[in-house]
1. To which of I, II does the computed value 1.3 (distance in nm of label points 7 Å out along Cα→Cβ at positions 104 and 120) belong?
2. Which structure, out of I, II, was relative contact order in percent (Cα under 8 Å, 6 or more apart) derived from, given a value of 20?
3. Among the shown structures I, II, from which was the value 2, 10, 17, 19, 17, 12, 8, 6, 4, 3, 2, 1, 0, 0, 0, 0 of P(r) over Cα pairs in 5 Å bins from 0, in percent calculated?
4. Which structure, out of I, II, was helix-only ellipticity at 222 nm (-39500 (n - 2.57) for each DSSP H run of 4 or more, over all residues; to 500) derived from, given a value of -14500?
5. Going by distance in nm of label points 7 Å out along Cα→Cβ at positions 16 and 72, which of structures I, II comes out largest?
6. Any idea which of I, II comes out highest on FRET efficiency 1/(1 + (r/R0)^6) of positions 24 and 64 (r between Cβ atoms, R0 = 30 Å, to 0.05)?
Structure I
Amino acid sequence: MSKPAPRWPAYKRIPDFVPVPLRTRHDGWTPVKQGEFVGWLAQSGSVAQAAAFVGCSRASAYALRRRPGAEDFAAAWEVAASGGQADVGPWKLTRDRVAAAATVGVVRVVMRRGRYVGTRVMLQVSALLRHLGQIDRSRLALDEEGW
């Protein structure tokens, strides 16, 4: 009886995440830098090394994780730090995150064979359409009430 040909092991897949909302600074945590941090964390397994790769401190990374609105970032961090073993459940674009996904975008960390390759920030057209639908329904509800 022959064995099937060995396949590449299942590598980490970091879940897409809505970046932590912050004001824009040239040396701050941009959405791309947040994705790069998660990618380097998945590759190195060290928060200090990943923060150094993106030019930030370990303390600022932990502070970013504790900020309000960082739930998606924290979930991606958990998966990256655990070697892809953490179970964070399915990624779902909830109602309160639709506006952020439509305007800021969603960060996707690209990993190939266990190595960090790059980060993409993608605007979600479906999120934009969903957000516009929510606005239209709100406006219609106000019109019916006589506003």
Structure II
Amino acid sequence: MLVQALYQWQLAGDNIGTIEAQYMAEKGMAKADSEFFHELLHAIPAKLDELDGAYREFLDRDPQALDPISLAILRIGVYELLHRVDVPYRVVINESINLAKTFGPTDAYKYINGIIDRVAARARRVEIAASKGIAQPGDKSSS
């Protein structure tokens, strides 16, 4: 639902509060899901410059040249990598791929995977190293 709500915001420019009310009225969500939906639906537009800046260098085109669904999926994944450290990076990558396979154009998941993976490598460096058993500088367990 979040992908669809962000898509609606990007294309129609509708008010976030209006979009949220529409989705909450139409779709029954568990409390945890509605809190997550609310957080991301409000935070992604508010942090657009930061999010777009985190992945822009990995694109081979201007972000606005991406299809709106892929752009929404990228922004969701990058937001989670940067601001939801409680969500493991592998989960973020897998969710992004699954969303792209479900909602995106054919093979968009490959492109999104490559970009999200690069952002994760930078934003979650310590988490990735720990998952691979690689000691980081300053890690007391490596002495």
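Read-outs throughout are calculated quantities, based only on the coordinates presented, and are distinct from any laboratory measurement. What you are looking at is a predicted structure, and each value in this text was computed from that prediction instead of being measured. Cβ atoms are built from the backbone, for glycine too; each structure is taken alone.
1. On the way: I: 2.0; II: 1.3.
That value comes from structure II.
2. Values: I: 30; II: 20.
Going label by label, the one that fits is II.
3. Numbers: I: 2, 10, 17, 19, 17, 12, 8, 6, 4, 3, 2, 1, 0, 0, 0, 0; II: 2, 10, 19, 21, 20, 13, 8, 5, 3, 1, 0, 0.
Checking each candidate, the match is I.
4. Working: I: -14500; II: -22000.
Checking each candidate, the match is I.
5. Details: I: 0.9; II: 1.6.
Ranking I, II on distance in nm of label points 7 Å out along Cα→Cβ at positions 16 and 72, first place is II.
6. Largest calculated value belongs to I.
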